[in-house]
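What follows is a set of structures to go through.
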Structure 1
Amino acid sequence: MDDAGKGFLRRIATSTGRMDRIIQDVLIYSRVLRTELRLESVDVTKLLRGMLDSYPEFQKPKADIAIEGELPAVLGNEPR
């Protein structure tokens, strides 16, 4: 398999992992709506890096986004 094919397979694997996470988040979200919202520490740097890696429109050449340093954790609910 050439490099382009390997690149497509990597993107497919990344996308399926992301889709699994979305499905899990939707299930969690539906449970959250029925229960009290629990707040916990959210690693914003990890969350943003995951978003940037997951969406091609946030990557070169369409965008050039850099996160410099570590962002502070915030109190929130990551799936929401």
Structure 2
Amino acid sequence: MNIALGALFIFVLLYPGILFRIAYLNGPYSRKNIQSSLVDELVLSLIPSLFLQCIGYWIAGHLYDIRLELVLFQFSE
């Protein structure tokens, strides 16, 4: 697996959390003077991302037959 595919895979996994964090910070009740670094933002977006990915996996698991061994096998080649 090359570096670009791994980076794309990580970005796809973190993308729901990043969108959630951006939407939260642009909301009317958020604090406007938040000083945080890029690492802080990534860590804070990891929690909702993990939660949303688990819910999505659970819903997709009830609708489709998902086998993670095949997905991991595709990425390992």
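Read-outs throughout are calculated quantities, based only on the coordinates presented, and are distinct from any laboratory measurement. The structure presented is a predicted model; accordingly, all values stated were derived computationally and were not measured.
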| field | Structure (1, 2) behind the derived value 15.9, 51 of Rg and Dmax of the Cα atoms in Å | value | 1
| note | helix-only ellipticity at 222 nm (-39500 (n - 2.57) for each DSSP H run of 4 or more, over all residues; to 500), calculated, reads -26000; among 1, 2 the input was structure 2
